[in-house]
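The structures come next, written out as structure tokens.
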Structure I
Amino acid sequence: MTLAEKILARASGRERVSPDQIVVARVDLAMSHENADLVRKSFLEIGLARVWDPSKIVIVFDHRIPAESEKTATTHKAVREFVAAQGIEHFYDVGRGGICHQVLPENGHVWPGMVLVGTDSHTTTHGAFGAFATGIGATEMAGVWAEGALWFKVPPTLRIEVEGEFRPWVSAKDLILYIIGKLGADGADYRAVEFDGPAIRRMTVASRMVLANLAMEMGAKVAFTPVDEILLDYLRPRVPEKLEMIAADADACYERVIRVDAGEDILEPQIACPHAVDHVQPLSGLGEVPVEQAVLGSCTNGRLEDLEVAAHIVAGRAVHPRTRLVVIPASQQIYREAMRLGYLETLVAAGAIIDPPGCGPCVGVHQGILAAGETCVSSTNRNFLGRMGSKDSRVYLASPAVVAASAIAGKLAHPESIVKEGFPCLMEV
């Protein structure tokens, strides 16, 4: 069996499952952010007094923090009261967490082999920890809160094997944008995706999270990176449960196997152009593109290695006069460590503004939304029409290195045009 099949078989009490089969699987963890209020309302309509297991529910405020309106403040208050009444101990309020997909692994809520559902589409991120992790709707989550289980159709699996050496300034973000550009926004619709190969196994956990996160943008139901010693070394200090190595069987049946040579196929940074994540072009093919805003952060690229490469690029330089550089650490832990290491000081000295850990302008409601006619280069995961503000604005998706270089240049720019000496490959251990 593939990884997805193995996990669903175990969670549904079966010896084996196969693609397109319907199973009812036990849920190990249920995560929501502010939309927990929608879940709460649906749950109350069911008529039960208590959730099935408050120790298996995690709620993280991250999309609209601090509250940007009275409506949001009221939502936050309602969720806080529900959390207290139900005895949900894993609650990460403003100033205590960050983006849900960063907070969960940092705090030991995710491990290999579990079934994890979240009311956020980028819950696929947790496949980087060997979990069958997928986004669901609020009414589905209300059912999970009631019963602790959910039905799934077993997905067929695509396997993507990556070999070769990454070229300078090419990162995990460039790899996944390249793949999405080739497969299209529907290229993995309701599929599981297994990323593997020598190039993947050299990646840091943070870089693997980028792949699993953005797999959702080609339609993936779930996505996995290898469960190996690199991952287990990350998890051991955080997860009290006994960790196990899980892997697809050697004779697993894949719908399709795709092979990528990182050094030969991806010659330079990749850019997702407006207004689709699969509208991907190499940076050199875009010509002169002035930018009014550069955003570094999100559940895709707000981690420590992302802040480090950006700080290296902007050190001793100034953000271009026509450009705003908005930086959002993915969590409080990352914020504090970036302060300790001096990355935030370097970024602020260059002219960046630091937003509180959370989703920031990625959700298009506050902390850096765009006006009509403005262009943004962003390390976030979506560039849909109106995603970051005005429907007359444009968003280009790029790696943290390209975002930082573009902030200095005031236009889309290759990092090597700013920093001549290069930079060690952060995404490899």
Structure II
Amino acid sequence: MPSSARHHPAHRDEELAQLLRRYAEPLPEFETAEFGVPFSRYGDARVVLIGEASHGTSEFYRARASITRRLIEHHGFNIVAIEGDWPDAAHIDRYVRHGSAPQGGAVFDRFPTWMWRNRETMDFVRWLHQHNAALEANNYVEFRGLDIYSLRASMAAVLGYLDDRDPQHAAAARQRYACLTPWQNQPAEYGQRVEWGTEDSCEEAVVAQLGELLWARLESLERDEGLFDAAQNARVVRAAEQYYRLMYRSSASSWNLRDHHMFATLKQVFKHRGHGAKAVVWAHNSHVGDAAATEMGWQGQFNLGQLCRIGWGDDAVLIGMGTNSGEVAAADDWGAALRIMRVLPSHPDSWEQRFLCTGVPAALFDWRDAGRTTLRHAVSEPLLQRAIGVIYRPQTERHSHYYETVLGEQFDAYLWFETTTAITPLPSPSGDKHSRESETFPFGF
């Protein structure tokens, strides 16, 4: 097992730079149709997972959108699944599939709002809405959320569905969820009280509610979107209850539960879609790249990309992204205000530094093809890789944001952008609920 990144002799670094230059496929501007063309090589896959080295970099979002458009238009991909909450993504899904605007507030309106509430995401969502307009309803492309953090919104969605369909069962569900209701705004405190204090666990209640909805789905002979949505929200509540307890036992266990939930959700979406389901997944590199080839995996964590490889083999394609320097939208700490920060130049012992040495400003590097074993071998040793989430702490960057990876095993391909810029956040919801819903939906501004 690799221990720590080591400094390469200069001649080995130059050999690697030459090899990377040889295999680099320069990328055109995002807005051109030509940008997506090289990614048609992944058109036969069942799931293409596209990573990002930060949650606040415009180039990552725009590249991902261009690749996804290509896979949708030319290769029949019909699901976009994001590292975002199921209820918020369900609002977007209703918009892109030309459903009615749902009741309630704006989407992605809690910290970190900018992660999905940004100009780059909105542009893609509007494109997807227009793309679907030309299709029959059963061919619409879906937009789904895979994540686990929507305890309050998911409970509300379950209760809202039952209020409309079965008031008697809604009353029973309220009794079950009453255990969690006092903690819905502070779920981490719930986990702390259960694990370290005297609070009783709500596990039995949320499992019972999930079981009831799953039985309802089994007994239903229709492909009921509302019931599917309610059942998935019940799954989120069940997983979130576990997650916030595990936070106070083991960081590895809580991480593993979260990524297992994302994988299980993706499988449910595939099952619901039926024959011909093909998905593009948008998530951070740390979720997309195979954890078995990273310091995370060597310490007992697994992730979504690894589970997709296990589940679908060569039908799963894992694509990472990286940059050397520029700007990023991030916060200093959880819950803090958004800032546009300068990204420090990459660490000397990092993969980013190796790609910088090629002198290529923007390129695709692909070692999935059997004819590129030389390249794959060259990028199959441990070096540092930078990971910026919604928090960036330049002052402790080496400790806070770098981890060791074997790039050639972590990903099937890698997109490199030497200099990057911050995403453009959208305004936060104003709370003004006027009647012009069609203009404000789905982002509500």
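Points worth noting:
- Highest-scoring label, criterion being distance in nm of label points 7 Å out along Cα→Cβ at positions 274 and 362, among I, II: II
- Identity of the structure behind -9000 (criterion: helix-only ellipticity at 222 nm (-39500 (n - 2.57) for each DSSP H run of 4 or more, over all residues; to 500), calculated), options I, II: I
- Origin of the derived value 17 (relative contact order in percent (Cα under 8 Å, 6 or more apart); candidates I, II): I
- If distance in nm of label points 7 Å out along Cα→Cβ at positions 138 and 378 is computed and equals 5.0, the structure in I, II: II
- Between structures I, II, the calculation of mean count of other Cβ atoms within 10 Å over residues 66-73 yields its largest number for II.
- When mean count of other Cβ atoms within 10 Å over residues 226-233 is calculated for each of structures I, II, structure II comes out greatest.
Here, each number is a calculation from the coordinates, and none is a lab measurement. Keep in mind that this is a model prediction, so the values were computed, not measured. Cβ atoms are built from the backbone, for glycine too; each structure is taken alone.
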